[in-house]
1. If distance in nm of label points 7 Å out along Cα→Cβ at positions 8 and 80 is calculated from each of I, II, which structure is the one that comes out at 1.1?
2. From which structure (I, II) was P(r) over Cα pairs in 10 Å bins from 0, in percent calculated, if the value obtained is 13, 44, 33, 8, 1, 0?
Structure I
C-alpha cells in the first residue's frame, strides 16, 4: 500500500520547520524540482530546485534567521501563512512581516508567492 500524500498544511509546516532549523536537505524535500518562487504578484525570484537551494543556502547563513508563524489558513492545495521573520539585514538585525502563499501539488510545494512588509530594525542596546 502506498503512503498517503501529506496535506498541504503539513507540507508547509515541514518547510517552515526546516527553514527555522536551517536544514537545507529537509527544506528542499518540501519543494518540487521545477518549483517557482515569486515576489507577489508575479516577479519571478527563483525557478527550479537549484535556484531555490542557492537562494536558501545563502539565507541560512544568517545567524538570527527565524520565521515565527502568526497565522495559517488553507483551502485545498493552497496555504497562506502570515509570519514575522527575523533577519540579518545589511543595515542590522530586524523583523519583517511576510505573507506567504503556497500551492502544493503531490505533497510538495509547486509555487510560492511572498509579500514582504517594511523591515523594522532592532533598537541598539
Structure II
C-alpha cells in the first residue's frame, strides 16, 4: 500500500504546517502498518524520507496511490477496539517498545518483515 502526502499537520497542535522534518508534500510513502481507532482516527506507520525511523502519522495527511494490501499483513483487534493491520510479529504486544529500545531481536524482526513486505508484492 502506498500513499501520497497531501497535507502536513503538526502532531502536537493539530495545525496545518508548510514544512516538516519527517515528510515532504506530494511525496509517496510505503505504508508499513495501519491502525484504526474506535474514535475514527486512523494512523499510518511510514518511514520518512529524512529518517529511517518508522513513525505514526494521521491518515488525514495522505491519499492512496496504490491500495494493494501487502500479503505479509495480518489483522488484529486489540483491547479497546483498535484494529491493526501489519506483519504478524509487529502485532505482538510490546514489539514497538522493544524496537525503539533497540532490542536486537526486535530490530532484526522489523528489518526482516519490512524487507519481506516490500518485496512480496500483492
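FYI, it's all coordinate maths here, none of it is from the lab. The structure displayed is predicted, hence computed values, not measured ones. Cβ atoms are built from the backbone, for glycine too; each structure is taken alone.
1. On the way: I: 1.1; II: 2.9.
Matching structure: I.
2. Numbers: I: 13, 44, 33, 8, 1, 0; II: 13, 44, 36, 7.
Answer for the origin of the read-out: I.
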